[in-house]
1. Looking just at FRET efficiency 1/(1 + (r/R0)^6) of positions 40 and 256 (r between Cβ atoms, R0 = 30 Å, to 0.05), which of the labels I, II belongs to the structure with the highest value?
2. If distance in nm of label points 7 Å out along Cα→Cβ at positions 64 and 208 is calculated from each of I, II, which structure is the one that comes out at 2.3?
3. If helix-only ellipticity at 222 nm (-39500 (n - 2.57) for each DSSP H run of 4 or more, over all residues; to 500) is computed to be -11000, which of I, II is the source?
4. Quick one: relative contact order in percent (Cα under 8 Å, 6 or more apart) came out at 17 when computed from one of I, II, so which one is it?
5. Quick check on the output: 170, 43, 30 is Cα extents along the principal axes in Å, derived from one of I, II. Which one produced it?
Structure I
Amino acid sequence: MTDTGFLLRSSPHLKARDSVPKIMYAVVISLMPAMAASFYFFRLKALAVYLICLAGCLATEAVFLRVRKKPMSSLWDGSAVITALLLAMTLPPDLSWDIVLIGSVIAIALGKQVFGGLGNNIFNPALVGRAFLQVAFPVAMTTWSPPATLVIDTVTYATPLGNLKFQGALAQGTLTPLSDLFWGNTGGCLGETSSLALLLGAAFLLFRKTIDWRIPAGAILALGAFTGIFWLTSPQEYASPLFHFLAGGFILGAFFMAPDMVTSPITPTGAWIYASGIGLMVGLIRLFGGFPEGVMFSILFMNTFVPIINRYTRPRILGQRRGT
């Protein structure tokens, strides 16, 4: 007689077609247009930052996997690559290689591995690395150079948001044109160049349903409503919501960082709350804070509330009484 025993398997019994590597490398593909734009505007400077971030993140990930006695196969699941690319996009193109390397190590070590690795971190790892560099090297992190497409005889170059906040560009009539913000002919971080390139990648993620559309939508609506009130009240003093949407790292943050599956809410209601908080904080910091940009601070701040947002927005179980 043949053995007709039962085959026992643990849950989940129904599996989706997507996997961690598929999702991660889909995000990598979505970042390709923005990476190409940064290569065009900042040439070899951009390439150097990307390569150092990739080397630093992958090496740090490998060290922690070895120390924790975890399989090295997870090194290639794409999570460290995503962290490296996103970190690079939040850095100035002229940042020295040693500072870039430090940020890469911090992003993986303190932003991800100390929490237990992928799926356990409460903050976006790339933004953890960027925040550390912002505090440790404030001058280097706020020193900008013009893109290669602009022939300007200057060592430093003001970003559109810096020009608005610190140089009174709106009152002087020197506000960066929306067309330059859209195409990318401006200074700033590598991922703040072309809004068009970022939106192309975002459309790919939305089409694949890789990210929750509620998060970028909520952030856009909240930022637009907040800045729109002040713009309508005093357009001579405050920039338009469209300027705030296209300038700085808002698109990068709203579509590629805030919707991170690990650090964002899992409920639809929670996603709206989380995203609205990000949009409102970005507007508050840009208009009244001491920094010209607020995307990094806003996402990290709202990351801390994700566990409690998930707890109080989870759907009620069928038959469960309220308050139980």
Structure II
Amino acid sequence: MRGPHWIGLAVLLLLAACGKPDAEKPAEKEAEAPGLTLKAEEIKSLGIATAPAQIASWRQQISGYGVVTALDTIAVNDAEVMTAQAAAVQSQAAAARARSLATGEEAAVSREVLETAQSKAAADQAALMLARRKTDAAFGHNAPWHDAASRQAIMARLASGRSVLVRVTFPLGALGNAIPATLQIARLGANPKSWTSSTIWEAPADNAFPGRGFYALLDGSDLAQNEHITATVPVGAAQAGVIVPAAALIYGDNEAWVYVQTRPETFLKTRIDIGKPLGEGYFVADGIRAGQRIVTGGAGLLLARETNPSTEAEE
């Protein structure tokens, strides 16, 4: 028979097995973060570049199209008004002088001369009114050059090229009855430069351009005469978000994506909506926070690595 010492040994072995330190237990594997995780040297070899997402705001915009009014059209109309105005002033003065000379017992001019002078003054006044109506028909009733001083100043700016006159047409009903407070005007083409005008008034109806038209005086642009432009008017409340550079975009599955750096060595492919272009990128309201780093260089290589993990960076 086994002695008591065998029983004691079995008890000691059992206690040792139950009291095994936790440190000897296999460590639980840390949960992997979603996205593509690379080593620091891999990130460097792929040439990955990132930039923080910048805060931006966006408002819905209504777009219209227009053209820069040719200077000769403005100059001809201005010359007609100035000529008619000068003639009216001169004939009014002549009629007043004839009236003073035709009164009294020793009248210096006959009644016939007075009537001729008065008729000439009336005709010249009618010609001036006609010239002004032609101006209204061409440039609207609220053009900012009805008085002589403002007309002279504006025409000088237009003649020197410091300002241009732009006519813009928007779709019927797009802006309601309001006159825009500002217009953002840009030339047609890729990466268009833009300028803002706040001198805006309603243009007369034009059968050649159905829609609601406006004239705008634009200062400091380099637009040429007869150049075609686009114009936008912001409507509604501003929306907060970030701007994503166009260089960050990759495309797949008929969607646009960017890689967001969620950890120093982890990049998460994130779908974005590119329906709101803004500047040299796109406005994004959801999915990316301001300050999060976005891959702006090497995003295509990250996509290739994620699609095929065996892909190696080119030396």
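No lab work stands behind these numbers, since they all come straight from the coordinates. Bear in mind the structure is a predicted one, so any value in this text is a computation, not a measurement. Cβ atoms are built from the backbone, for glycine too; each structure is taken alone.
1. I
2. Answer by label: I.
3. Computing helix-only ellipticity at 222 nm (-39500 (n - 2.57) for each DSSP H run of 4 or more, over all residues; to 500) on every structure in I, II gives -11000 only for II.
4. Source structure: I.
5. That value comes from structure II.
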